[in-house]
Structure I
Amino acid sequence: MNKKQKQLLIHIALFLVTFIATTIAGAEWMYSKYVLWVPDEALMTWSDFIGGLHFSVPFLLILTVHEFGHYFTARYHKIDVTLPFYIPMWLGFILAPSFGTMGAFIRIKDRIISLKHYFDVGVSGPLAGFVVAMGVIWYGFANLPEPEYIFQIHPEYEQYGLDYADHVYDEEQLMAYQFGDNIIFWFFKEYVADPERLPNENEIIHYPYILAGYLALFFTALNLLPIGQLDGGHIIFGLFGPRLHEIISKVLFTLFIFYSGLGLVTLGDLKDVGMESSLQFLLIIFAYLYFLYVSAYSMFELKRDRWLFAAAIFATQFMANSLFGVEGYSGWLLYGFLLGRVLGVNHPPVLDHRSLSVGRQVLGWIAVVIFILSFSPEPFIIAFGGE
């Protein structure tokens, strides 16, 4: 077996593992059943696993179309590129919610020397995947089952009838997962879905096509963030060139980090801390400052500048929360760290800086609009009790 055959087997194996993992994850979300360490009534059956295909097939279809949009565009420009590497990630073994995958990526083996080529490869994936995602979302909202469908998932709700929401969410310990709206989901809820069949916000996770579509928009928005070497970064690099890209990327990364940690440490926390806990609290603050310092790794060459960045962000967050009570979404912190420390905020240079054609510029602005429509400031919400 030669090297190319071995490489192909790796791609196929990763896809198959990801396919199985996303199918299991889909069944977990749909039926609230699991594979390991649960009572018999909560144990996933083969029938449940097959039902999970209603999530994994559309979700992986969107992801695959996205990645092959990049792949075929790169091949069109004669850029040496790998097939997609799928990243399986299933956390059911610890009974934690997951989606079966962390996405996929292609690896470009050549150095890209043209601004146009960077733009084409960057914009093709999100546009291709978004078209399929819109079809999945439309199908999910246009073909909602009868409201009684939820009783198949939660038979304990049936005693309350369709007014179950007035009863089952009153318990303080009840935990539910919700999706934060973006403009596209708001539109489909308002103008496409039958309001009589629209599920409660706490139960929408059990509807596989809506779940797959929402996750597709979530990953699309992540890719289209106009920062660094993300697809959105390539698009901004193509539209505005290297100098403006550097400014836009660094400003938006700073705002992203600022919003992510906003309200993480508050004045109320200081008031509630007793003398015996003050040292521990100071250690937490220092750990957060160090996190900000490391996240700024690709923005500043000097350590002094990274510490100044960390101190300025923390102080501004603390003041904004103390004076105005505003809070961000801490769920973005890990992604902010990956952007700043791993993926990078800057963009590789190119030799060919010729401006994009008008058609490409139009596609670039369409991608910017798609980002705005797809992005949710608070994408995943854990609600307790009647929240």
Structure II
Amino acid sequence: MNFGRTLKMGMVGGGPGAFIGEVHRKAARMDGGIELVGGAFDINPRKSKKMAKELCLDRKRCYGNYEEMIEKELKLPVGERMDFVTICTPNNWHFPIAKACLEAGFHVMCEKPMTVTVKEARQLVKIVQKSRKVFGLMHNYTGYPMVKLARDMVNNGEIGNVRKIVVQYPQGWLATALEKTGQQQASWRTDPKQSGASGCGGDIGTHAENLAEYITGLKMTDLCAELTTFVKGRKLDDDVNCLVKYNKGAKGVLHASQISVGEENNLAIWIYGETGGMEWHQEHPNYLYVTPMGQPTRIYKRGNDYVGNYSAAAGRATRLPSGHPEAFLEAFANNYVNFADTVRAKLTRTKPDGLMLDFPDVKDGLRGMLFLDTLVASAKSKQKWTKFKK
């Protein structure tokens, strides 16, 4: 972790009543290398000022909207102005804010999904390349040490060539029409104008897609999908089921649901290779289960020396000794550490190493949008399989 200097962070979104904005703030500050200095926290300027007051920020750096934030921050000298901006708004705002910030010269950390259309995602890839700024996408589950260990074990051939991937993400919090009660998180996630073409698929299905591709290094090529809206009157899907084809011949099953009563955040993955299998569960993230063919299951536990000795990435992502749980906030923080070190490398004109670059980026964002585009197209199609666009 390279703390050459503290980076100054701005935020758009994450105002009063927002869940994920506070998670970002806590995670970014965890290791001491990032300082939140201001932002435009709500589309309502009064609420934005209220948030800034709660966070004890300079009132002069609390802005009514992101355009004002960019304009006034650019008037500050380099080193005092924001180094990067975190975007924690509903999905429909991700693209215009990211575009404006990148073109103004700010690095960007963005919540997923990256955009609401593939067209926007392709545009953003070009904007990032042209701007030469660092773009991070907060698929936080890639930040867990045992996920990184799993990726390195698969890459090293510990279970042989991957044959099958089963990935799930069931929740139960939208089993009723919660959005009709005025609950903020439910309201925008079930609104097509704010969320995009898929509700459950965009909100948590993209996490399942990203986790499977991150660990295995394989890419989805075809989907056979079904999207269902179980709650009467809801405008977007609340349940996703699909069969998956990957490159190199692997097959898979992906299911995500927000109407699975009794489930909380049960993201989990099973990977089966020619010579063994492995599994990881987000609700018990400090353990990775690996079963070589014909042998007992081995349980790898986070924080032990053998984890860091095998996987430098997992070791870098570990803060505490074994027996002291690390979880959700730390995974967010790990992505922030790698993102921030890459930004510092840019600022000092040095080359970031592979460990620093280990965080989801704009290309992962494009993959997520291709997944959603294919998911929706497959659900509407009468054909069995729908191919990903090139």
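Given -10500 as the derived value for helix-only ellipticity at 222 nm (-39500 (n - 2.57) for each DSSP H run of 4 or more, over all residues; to 500), which of the supplied structures I, II does it correspond to? Mind showing how you got there, number by number?
Values: I: -19000; II: -10500.
Of the structures listed, the value fits II.
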Which structure, out of I, II, was Kirkwood radius over Cα pairs in Å, for residues 93-252 alone derived from, given a value of 18.6?
I
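Quick check: 35, 28, 11 is what I get for semi-axes √(5λ) of the Cα gyration tensor in Å, for residues 181-292 alone, calculated from one of I, II. Which structure matches?
Derived from the structure labelled I.
For percent of Cα pairs over 18 Å apart, for residues 149-212 alone, which of I, II scores largest? Please list the in-between numbers first.
On the way: I: 40; II: 52.
Result for percent of Cα pairs over 18 Å apart, for residues 149-212 alone over I, II: largest is II.
Comparing Rg/Rh (Cα atoms, Kirkwood Rh) across structures I, II, which is largest? Kindly include the intermediate steps, with their values, before the conclusion.
Values: I: 0.99; II: 0.96.
Ranking I, II on Rg/Rh (Cα atoms, Kirkwood Rh), first place is I.
Bear in mind these aren't lab numbers, they're just calculated from the coordinates by the rules spelled out. Keep in mind that what you see is a predicted model, and the values were worked out from it rather than measured.
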